[in-house]
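Undergrad: Have a look at these structures, which come just after this line.
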Structure P
Amino acid sequence: MLITFFPGSSRAGLFPVVFVLAAFAFPAGATTLHETLATAYHNNARLQAERAALNAAEDSVDAAQSGWKPSVDVSASAGRTRLDGTFSSVFGAFSEPGAPSVLPLTLQGSAVGIAVQQPLYEGGRTSAAVNQAKSLVSAQQAKLQNTEQEVFLSAAQAYINVLTDQAVLRLEQHNIKVLEEQLQSAQANFNNGEATRTDIAQSEARLAGARAEVIQARGDLREARATYRRVVGVPAQDLEPPEQLKDLPASLVEARQLAAQNYPVIAARYAVQAAHYNVDTLKSRLSPSLALRGSYTHANDPQFAFAQLNQAEIALTLTIPIYQGGALHAQKSRARHLAAQRHNQLIDAERRAIEQATQAWQAYRTASATLDAIQAQISAAQIAFKGVTSEHRVGERTQLDVLNAQQDLLTAQVSLARARGNMRIAAFALKAATGNLTADAMLPDLPATAALGEPAE
């Protein structure tokens, strides 16, 4: 830990100004990033919604496959029928002598029946519908995994932002202590005739500004904690710095190659397949269909002159669409336009993936270079502060020079804390842009069955 000192303090002329390592100290048993991602995986509402959408898509496959299977219907009926009328001469010839030739007559009938229908040919409608449903399932799986990446990136960003804002707050709080000691030193020097009222006013102004910075830092930390809770689902408590990410692309070319197979692109490809299968489904509705139907019915008093009636039937039904007002042709044309739309969306998804990978790669490289530059800035600021402090002791520098050197050093330290956070976030963004920020990659101990559907209990 590097420590620098102010002159004229009560500690034999030595006063600590910076404590870089202390700003990043965390208690033992702190929450890890792995635990945060696991918590977000189980609690995030977006992931829960995408899992439900995947389950619904899987059910649509079962619904489509039902087109190959027979349908069975059981029916039952009971009721009363009242007949009013006059018998014809045919019935009169067979009626008993003296029997009335005029109704009314009431019948109380009941019937039960069963009917079975098996599709034999539908022009490939069921096959196309099943393939469409399976393509939509695959697309939804890719969407779920892309949502995992987005949620994990948001969770990692929220996690790192909390750490960064905590470090900045510690630096700003320590700066207040430094400036309070500096003000006391200036007041003592003024009492001894070694400083002016201006020196005191300058120290007071810097102290007031430092207190305002602490207020701002506290507000930023509260906002970061609120974001963490929204994304992860639990409050942020005792977070520890994450380890450096591994398996990042070694070059921009590799990043672009991986991005071309990222999950938004995969989802768009399956959406194109589903759109073409939808066109096939609508085409089949213009084709003839053939079905085998069988039924059996048992009726009691079904109609006049029958006490019971059993009826069995088996038949082939051929249906040929002739004219439906142009509805099917319009639907088929619409499906073709939608397929063209999906194809262009695929092209756009591929271009966006390449763009995002390029931006993520450049952001990571820039953040890394910025971190190196700020570390060099801190080294120079420390040397400058030490020199200004020494020159102030012999009267070659003013109180304002010392305050400016201290402010430069604090600014560099705050910039270092933020640069470290930015580089970590950029690494996660690069991992997401190349399709390696999923539950499979980040939570390898997660059960395989939970990676695509319901999370493990």
Structure Q
Amino acid sequence: DLSNQAPAITSAATSSTTETVTDLDSSVWRIERGTATILSVNATDDGGASGLTYTWNVTGPAPVFVNPNATNTSNSTTAEFEKTGDYTATVTITDSQGLAANSSVNLRIVQTASGLVISPSVASLTVGQSQGFSALLNDQFGASMTSQPSSFIWNQSGGGTINSSGLFSATTAGGPFSVSATSGAFTNFASVTVNPATATLTLGALNQTYDNGSPRIVTVTTDPPGLLHEISYPGYASAPVNAGTYAVQAVITDPNYQGSESGILVVAKASATVVLSNLTQTYDTHPKAVIATTTPAGLSTTVTYDGSLTEPSAVGTYPVVATITDPNHEGFANGTLVIESRNNFAGWQQENFTEQQILDGSAEDLEDPERDGLCNLAEFALGSDPWEFTPMPPATRDENGLTLIFTRPAGLEGIAYGAESSEELGSWTALPLEVINTANDVETVRTRDPLVTGDPDKRFIRLRFTRE
């Protein structure tokens, strides 16, 4: 159709921004500070505007998405950009017969601060550590602004301090806390968690001695110094007081630190003294026990006699050991128990005869084991050995009469002495006894018949010993 005319552009291609700049070469650029703009153009056609198609082509440093495009309604459309730079948007307006007209507009997409980012966005550190944070302004496409602020305003919600350079110093465990950076109208946040720092504990006073029921408490030294902590003695509600071995656990309770230490507390027994008394006793057939006195008083003890717990009763000498058995004290004493012969016949029997000899009758009063003519009771009375020959005390005659002198132990108990004389061995006359000397617990005794009656050449004299 030779009468058809190409579309006529009534309003040249343009964009929704009103900001422009003219370069040195006189080219005009529309300045866009966002990520999208509205492109528009107006045209008429002799065939009617409804038959026109508007096709946009945008060239530049990155692809551009235009929607709608290549339709009758594309005379006003949206162009979305991915990158800053200079772009040329050309629209081709085509009628139904294929005739076309073109119009272009220059677009300059410039960097515009649109947000702020902090790096790192999440951090985790311990008390005493530091973490540097940095901030950048990004443009509308998320790229870093070529020109950055000289500084940012830094703040934190807790957990430590932050300086003007973004260096966060952790002082208090907890979180997550927020760290913020601000520049102008832009603020963003990072998250920081502060964990307790590791501390060390050193246990002291692990070797102690029982002290009259006072609690035996271990000491704890922390590094850093002075941290709050708890001490426990597993199995016990409080510090032990008695001698023994105890597990110890120390745990940091300071909210900004963590750590623990375990050990063994040894409470030794306290030293105590033992004094033995009643170490010399006299035989009386009953068991003889020594007295063990302790300091502190009243401690339990075990006493052995020549290694036996049985208290001896027989005459003799016995090594004695008294050992403290109190659970909180230790100590012992050595001594010697002496059970002496009593000055009676039973004691003399224990001293001179074995238990078996006593049982079989060899120690009876009238027995004479060595056959020297002196029975056991006489041997006892005269203080002689029943197992060795003992001569009879001799009698002598002089101007004073017939005299018999003998010796005996002083202080014998349970024995009566008597002396008698006779002419015919039928009737006997009692004679007096006179102690004429005492030395070293031995008495010298004399009896005398003055021979003033009867036949002085025919006289017998004898000693009599009877049990009382």
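Undergrad: For Cα Rg over 2.2 N^0.38 Å, which of P, Q scores largest?
TA: Looking at the calculated values, the largest one is Q.
Undergrad: For relative contact order in percent (Cα under 8 Å, 6 or more apart), the calculated result is 24, so let me know which of P, Q that is.
TA: Working: P: 24; Q: 7.
Label of the originating structure: P.
Undergrad: Separate question: Of the structures labelled P, Q, one was used to calculate Cα extents along the principal axes in Å, for residues 44-123 alone, giving 86, 34, 17. Name it. Please list the in-between numbers first.
TA: On the way: P: 86, 34, 17; Q: 67, 21, 15.
Traced to structure P.
Undergrad: Comparing P, Q, where is Cα Rg over 2.2 N^0.38 Å, for residues 68-259 alone highest?
TA: Once Cα Rg over 2.2 N^0.38 Å, for residues 68-259 alone is worked out for each structure, P has the highest.
Undergrad: Hey, another quick one. Given a computed value of -1000 for helix-only ellipticity at 222 nm (-39500 (n - 2.57) for each DSSP H run of 4 or more, over all residues; to 500), which structure among P, Q does it belong to? Intermediate values should be presented prior to the final figure.
TA: Values: P: -22000; Q: -1000.
Clearly, the read-out refers to Q.
None of the figures in this text is laboratory data; all of them are computed from the coordinates on show. Fair warning: this is a prediction, and the values are worked out from it, not measured in the lab.
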